[in-house]
1. A value of -12000 was computed for helix-only ellipticity at 222 nm (-39500 (n - 2.57) for each DSSP H run of 4 or more, over all residues; to 500); which of I, II is the source structure?
2. Using Rg/Rh (Cα atoms, Kirkwood Rh) for the comparison, can you identify which of I, II gives the largest number?
3. Work out the source of 1.8 here, i.e. which of I, II gives that when distance in nm of label points 7 Å out along Cα→Cβ at positions 5 and 117 is computed.
Structure I
């Protein structure tokens, strides 16, 4: 008898852990988790069918000898509760004594060079051990769903983002750098879904590979993934319920969405809202971060944006001190 392939062993282990999962569902999961081992969803599906004896009489006899517990009779799904394929995103928890510099919404190459330099200059004096790039650092204009100027080339955008990341690493050679995927970086996956789904899951087409995170020691934070610095939750902002307008400012809108302490970018405005809730008199504060992008882009030449960034200091118990900074004419306040 020939030795089972590595793909067979992985699929067998998955089937033993979740024997009642539908074949197509498990095939999608196997492909998403290991696209190098399973070249396509169909390839993973055929592997599972082989193990379950669903590829003809000979295959069924072989499977009956080698993996009888994996074989399912026709109609078995009618008598079982379907297996949930929900995979909640796990928050990234950063504990301990830390000094964090948070920068958001640069939209490179449509960034404000003076504002970024002001934030980094302040950051170097602050001496953070963590830099958190909180989404929309890159713009990905060329693959947006909006009408586009074809003269703005994707290769130039990517070169500019990589140049910034190399420069940032030079400015903070020892700091841990986290890069959160915002809604603009998400444009890459949406573009592939619509135009080239065959490349979904191929590492060469993922943002971390395109922007060369490994070369610069940058760590990826997935889209929709919450980051907590001690007890302080930080989102980009696109993860939260949309369409809830606030008559005051984005921070109040953020509080209306979560009703607990939180920080988010996305809205390009420096703001704060504090409110007491509940019988226990709990006080919560929400902050929205300013942006570091061009303040008068073609698509929004009139706006209410403000430039800014933030710093966080956390202790061993998770308590934090947060400072929401604004930049006015190159000066930090």
Structure II
């Protein structure tokens, strides 16, 4: 049977007990859990020791806190801890999985020949919860879906979100495709990396097992840290420019034009023209179309702001 590595880059201990409990309760224990302690001030090892007799665990405490400088680099050094496993499940230190997740993964994997499966990305249905694991939103995908479906659902229909922890991918494909896409704070790195890994063979939804992503306030997505939040618009722009470059393979299609327009619309600040030039040269007709869209969206936003100001002024009166 193909081997699975569950990899957790750990820094905080607040929910680690619940995470490790959910992993220890798996009905199928054909996996090794790798825990990379990012020089945490908490006593992570004492918690890990409680589960060493229940599942196979390899723990390593790193001397330096890399996650605070380059979170993606910390993810990668944790994955580098793995040994002969063929599949990687990058999990987190505050989320949980239902007890049939590993069983469900192997069941889904068995439906494909090895040479076909190796380039596919496997995905669990994702439940977003509050800090107490009360359900807020659930994101369900078809049994098999393409990168095109991913892009359309994420950027146009807005009925798909991803949090990294719901994906399992082959280590071979990960290494051959340049590992993770690295953005500051890892903001958008999970989405970009899964798009890249799923490009050749698409995605498979695992029909048994669910992953629960906790919107705890301690993760980057829900952080109240002003220093982090002030960086997000700039990093989001970097991510969206990466996506515009990524989708050049669909150039000339209606799908491509529709996708670019929707991506431009969600830029926190619309990209300067020189950023667009890096992707589409002035000789490209699409360059001028993008320029027109940028001007249109800026005007539309200005009109919307003006309308809101007028409404507020009327309310004050």
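1. Derived from the structure labelled II.
2. Working: I: 1.07; II: 1.00.
Of structures I, II, the maximum of Rg/Rh (Cα atoms, Kirkwood Rh) occurs in I.
3. On the way: I: 5.6; II: 1.8.
Answer for the origin of the read-out: II.
Every read-out reported here was derived from the displayed coordinates using simple, explicitly stated rules and does not represent laboratory data. Values in this document were obtained by computation on a predicted structure and should not be read as measured data. Cβ atoms are built from the backbone, for glycine too; each structure is taken alone.
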